[in-house]
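Trainee: These are the structures, in structure tokens.
Please treat every number below as a calculation from the coordinates, not as lab data. No experiment lies behind these values; they were computed from the predicted model shown. Cβ atoms are built from the backbone, for glycine too; each structure is taken alone.
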Structure I
Amino acid sequence: MARIVLRIRLISGDHLDLTYEEPGAAEDVTVQHAVTALAGDNGMLRCRHGDRDIVLYARGVAAVEIAPRGAVL
């Protein structure tokens, strides 16, 4: 299972550190899937913030950083 950490900067200026997992995929494929999902017509991605499930909607996102080793959650 590939797990990546996304630092999401919102339009408001706040930021969130989220984890995104994709079973059975390599890390580079997982990164591509996350970026494609946010760029799509629906523009949403299911993630985790600590022990909470979150649905991230792209319309509030200003920037996405991908941490290779993970951010502090």
Structure II
Amino acid sequence: MKNKPKPDDRRDNVDKIEYNIGKTLQNIERANEMIDVTDDQNMKQTLKEKNERRKEALKGMREEIRDEATDKKNGYK
């Protein structure tokens, strides 16, 4: 038996990206809460840096969702 590759099913990509955006926003909020309560300056700096990377990732995810949502071959209009 030969293994067949799975077909490229992108119909739920928008849903997956939206889910990831929501989780990333939650992580940013949780990190901000930790920044507010911790006295550890190294921890604050680390969390701020992570949030900057998360914000950059959000830009990419939002761009990707626009691309996916308007891609007619994926069944979106």
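Trainee: To which of I, II does the computed value 10.8, 29 (Rg and Dmax of the Cα atoms in Å, for residues 24-63 alone) belong? Provide the component values of the computation, followed by the final result.
Mentor: Details: I: 10.8, 29; II: 10.8, 36.
Working through the options, I get structure I.
Trainee: Using the calculated result -5500 for helix-only ellipticity at 222 nm (-39500 (n - 2.57) for each DSSP H run of 4 or more, over all residues; to 500), pick out the matching structure from I, II.
Mentor: Values: I: -5500; II: -25500.
Going through each structure in turn, the value belongs to I.
Trainee: Next up: Suppose distance in nm of label points 7 Å out along Cα→Cβ at positions 16 and 56 works out to 2.3; of I, II, which structure was it derived from? If you can, show how the numbers build up before the last one.
Mentor: Working: I: 0.8; II: 2.3.
The structure behind it is II.
Trainee: Given a computed value of 57, 38, 15 for Cα extents along the principal axes in Å, which structure among I, II does it belong to? Each step should come with its number before you reach the end.
Mentor: Values: I: 33, 29, 20; II: 57, 38, 15.
Among I, II, the structure yielding 57, 38, 15 for Cα extents along the principal axes in Å is II.
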